[in-house]
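Just so it is clear, none of the values below were taken in a lab; they were calculated from the coordinates. A quick note: this is a predicted structure, and the numbers were derived from the prediction, not measured. Cβ atoms are built from the backbone, for glycine too; each structure is taken alone.
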Structure P
Amino acid sequence: MTDRIQALKKALEKDPTNKLGLFGLANEYFKEGMYKECIETLEKYLSLHEDEGSAYRVLAQSYANIGDIEKAIETYEKGIQQALKYNHPTMAQEFQQEIEQLKMML
């Protein structure tokens, strides 16, 4: 486990709902290939905080990396809704392209 992960976990002990802490920890898990931990952290993050779309990208990629293609597609679909809600049409298009690629894997 990296020093960054340990530092973020320690910070989250003081405030387990901290938006930046949760998102940062999830990203560090993703970088380390710790996809299950990343998923768990992002699910918590999304249950507590509104996201404009980027968390859905990392979450969907994590699901894809553990082989849960259907959950990855579902996550990208939620990400599209959020991206459009926050006026990020390019992100929504990117997510749609990812969905099309994932569908070929089913």
Structure Q
Amino acid sequence: MDIVWYVLAGILALFFAWLAIKPIIDKKFNTKFCAVCASVVSTWVILLLLNIFTSVKTQLLLAIFMGQSIAGATYLMDKHERLKGFKIAAIIIGTAIVYYLIKWIG
């Protein structure tokens, strides 16, 4: 089976794990925590570590998930009036960071 299916199953498992602890995080930090966002970020952090420290090479999937996080960050910026003007900067800087990180782990 292709690795993409394992990674997608991993996101699903992480989603349910984050969903289970969401009430605790929401209560402790007095915020609304996004289990979907956390599962995507957790996935790309794990993929990044696998790419750096093992022979598993999933740069394309890693870049896709990091890009999703950039898009998610811009949606969060919409909720804060003073950050709305920085969305394009977040996209440009985030894309540059992802590009050079992916290139570095190559």
Structure R
Amino acid sequence: MTFWNVDNLQLQEFRPGVNSKAAIGKSLIMVCMEIAAGKEDTGHDHVFDQCGMVIAGKIEMFVGDERKILAAHESYFIPAGIRHGWKTFDKAVKLLDICPPQTAV
């Protein structure tokens, strides 16, 4: 699929509390995801850069030692090898996330 309207995109369960849809190309993955309220990723890292933007809701993210609450229309960039994570609050958050497929790195 080439074009998305993220307001009415049909998401499917990726893991408990996270619904998503991905467009996967040879060198890039674009994922729209909705993370339920009260979820948390306490931190991880990977060998590729990652970036994205909050579409709706609020999420607290940390990248290395930096921590910020992001709202709609705010973006993030995560350099390869830097520990990062997030937590949602009392409402779900919708993100558009972009990174290379693991096979491309």
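If helix-only ellipticity at 222 nm (-39500 (n - 2.57) for each DSSP H run of 4 or more, over all residues; to 500) comes out at -25000 when worked out from the coordinates, which of P, Q, R was used? Show your work: numbers first, answer last.
Values: P: -25000; Q: -28000; R: 0.
Derived from P, not from the others.
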Inset, instruction - Supply the structure label, taken from P, Q, R, corresponding to FRET efficiency 1/(1 + (r/R0)^6) of positions 9 and 73 (r between Cβ atoms, R0 = 30 Å, to 0.05) with the calculated value 0.50. - result: P
